[in-house]
Structure P
Amino acid sequence: MQPIRQFVVATLLVLVGLGSSLMPASAAEPAQDENLAYAIGIQAYIDGFPMMDLYRTLWETSFDPDRGHDRTLNEFFTFGRLVTSDDDWVITPNNDTIYSRAFLDLRAEPVILEIPPMGDRQFWFPVGDMHHDFDANLSWDTIGSQGGAFAFVAPGWTGVLPEGVQRIEASTPIIWTLGRFAVSGADDLPAAVALQNLSRLVPLSQWGATDVPRPRPDPADFPRFTRDDLTDAKAYFTTMNALLRLMPRTANPMDAALAAWLHEVDMDAATGFDWDALSPPTRRGLERAVTDAHRIIAARMQRAVPIVNEWQIARLDKRISGDPVFAAAAAMLGLLWNPSEVSTYDVAFTDGTGAALDGRNKYILRFAPPPPVNAFWSVTMYSADDQLFVANPIDRYSLGDRTPGTVYGADGSIEIHLQAEEPTDPTERANWLPAPAGPFYLVTRHYSPRAEILTGDWLPPPIERR
């Protein structure tokens, strides 16, 4: 059994044992109080991580006064260019599409997404709840090229929608979407941006109005939460308690089970939470839990899915929150990822021998044949230090079937060269994906994958060190 798995099993045994043999802990029982808080804290931190990291993204991109943003909620932040190494607003981004990102607050009323006719433009609007489960996929291969109007409604909403507007049930009162529009190079960007700008969000009460004023949410309604707070026990659990009230799910068995454990450490969402009122042993247990739970997720991140040829084979279901450790690892690796009906992912941290990838070495990735897709495929390079793009002299962050100038073999295969040093051979340079002079990882994306990828009949080959 792997050490990390042993740790998780041992933690759960502690949790179960304490729950079955002890009365609720109190400050008068310091050893039991700390152990119980630690065991519950491990479970709560991991279970809540996808929601907490999503909310961190919401707060930083909507309300953080230090970021210089100009979008809030219920409107798109349209990113009308391809992401580069200068961008840090999302980890493990793609370099194949332009984005339209939005967090939607549906508590007051539904919000309608209007998608214009797209012609032959490939597009995807995955829609997820705040636990990173998916409620819908509105895309070129599910709704077609004609677009349409789609109303996102909060749980329990019973109103009437205008004619021609389709209803999309949301799992939480606050949701997100990250629209993607395929772009085939710089020359194609203006046409893609024009369609991006025609996609819009409109509150139900203003549907049909000529001018729709910008939303003005009150920042005071949304507690401050930053990246640093993900590893701060007081900030993490205090904010988590507030969010369980702000964006609850209904009739979810995972939430009901967690609520019972949270009650044991006075963290029940129904009654609020006061960190400073906890006993010192309870605080110590929760602080230890945050450190270890974050480490558990980080370790699982590199072993989150089946591994073939040292690639992690990610074919993700629409709803994975029922497997908390897996869901947390997926969120830590790539926030705002897609379910398999939109795209699938192969992730590599090591070469075919299991050695960590490092740009000071030279590698070859040979696809024979390339990934079978209905849309496109790409291999993208990331620094393992910050999970962002790597600055390089040719401004190339990914290489795929739409990269101009690449060289294929007579049999249709392609060899991709992975290294920090610029190749001198013309063919190798044409197929060069620049790496940092240090640790890196790769993500191969298959947009609208064909059956061979979903069934496992096509699998990625090992990365070979030269």
Structure Q
Amino acid sequence: MSTDPGIEDVTAHRAQVLADFAQYLNPQKVRVMKAAGLDLIEADRSGAWVEDIDGRRFLDCFTSAGSFNVGRRNPRVVAAAHRAIDSLDHGNFLLVSEQTAALAAKLAEIAPGDLTCTMFGCGGGEAIDFALKLARGSTGRHRIISTVNGYHGHTGFALSASGRAAFREPFEPLMPEFGLVPFGDVDALAAAVDGTVAAVLLEPIQGEGGIIVAPEGYLAAARQICDDAGALLILDEIQTGMGRTGRWWASEHFGVEPDIMTVAKSLGGSLVAISATIFSEDLREFLIPNPFIHLSTFGGSDVACMVALEVIDVIEEDGLLENATKRGAQLHAGLATIAAAHPDQVADVRGLGLMAGIEYAEDSMGPRMSFHLAQHGVLAVYSGNQPSVMRLMPSLVASESDIDHLLTGLDAALDDLVHGRGLPEEPSSGRTKRRPPRGERS
């Protein structure tokens, strides 16, 4: 037993925090995090790194599912938040706001194509909800098509569009007139979209689905299918946007412009809750006779908009799009080398920019590798809809040495897994599914 009172105090404090969280919030989350070696209590947060209360440092490769693109507590963003709080508050949501107007104008400047109008919210689910309401209201149609293993949030309309049955089934019946098709299957999408469909909702890269990049030509085909049927194309850029893939929006890689786009997570700079649904001016016509048909008391608050404006400036002025491209190339090259060295453990690697996925040979390896990576100072979590796939999404401020740390840690963690090194792991519950090697996959 340690005789250092400091260590004992930290241990006792950790135990109390975990016990309180389990008692008053979510006991199963605590069990899962402990089993994955991720029962850390975040203390110092800076740049691409986070520190546990016991002083252990981790390169954050989960980043709250891509919410920390400009880093943890970016100094410029923190300063902007202080300036905002010194003179502003949430603002009265029924009144005209200078800060909200300024952010909407900036989003119109950087958004693709003709997307010039914005409705603000507090989170991604709220952004999706309004996107689907706008699609139904402006087209007069009801049916919405989304994809299997897609993820769009847990609120009413958003949950109905999400492609994982485990999220939906406890709350059924959900919103009517929602249908799912396989992601990447043009024929299935074409068969599902007819004159009754209001919109097709897609992620350019499925995040929770396992970092599945849209196949070549798929988004372009989706755009044409929607145009032919008079339906709207909604792209969910909540994880993929704000520079994550090396461009402002992942859709730019595919040369496709949506009718509606949703943005959240990194727009708030890791400090405030804000989301945006950005759409074309012709769709705004639906709101003219219905100006108060969708309201959010705290969505697009004056403080949040001031922070988000600084986030956009940081991405532009600090060259984070370029850094995401360079560091993404470094990451993907390193992952390819590691995959080649571990063919029995790694089935595939994929992604764009600093949105990468490594698919392990078995579903059970996702949770086990979270544990082993944590022992090497890397915080990474497997995908919610595909436990065999680990998302690697470090902040866009990550340096060359940060990516080296990630790759070195990943290689060492795989070696530990193969040789049974490290702390004892809890046995996996249930059956695991073997993934075919990359060369054998269809």
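A value of 0.95 was computed for FRET efficiency 1/(1 + (r/R0)^6) of positions 241 and 289 (r between Cβ atoms, R0 = 25 Å, to 0.05); which of P, Q is the source structure? Write out the running numbers ahead of the final one.
Numbers: P: 0.95; Q: 0.25.
Computed on structure P.
I have -9000 for helix-only ellipticity at 222 nm (-39500 (n - 2.57) for each DSSP H run of 4 or more, over all residues; to 500), calculated from one of the structures P, Q. Which structure is it?
On the way: P: -9000; Q: -12500.
Answer by label: P.
Here Cα Rg over 2.2 N^0.38 Å, for residues 177-352 alone has been calculated and equals 1.18, so which of P, Q was it run on? Source structure: Q. Quick one: Rg and Dmax of the Cα atoms in Å came out at 23.3, 76 when computed from one of P, Q, so which one is it? Label of the source structure: P. Taking distance in nm of label points 7 Å out along Cα→Cβ at positions 209 and 273 from the coordinates of each of P, Q, which one would give 3.6? Source structure: P.
Bear in mind that the values in this text are calculations on the coordinates, not laboratory data. All figures in this text were calculated on a predicted structure; none of them were measured in a lab. Cβ atoms are built from the backbone, for glycine too; each structure is taken alone.
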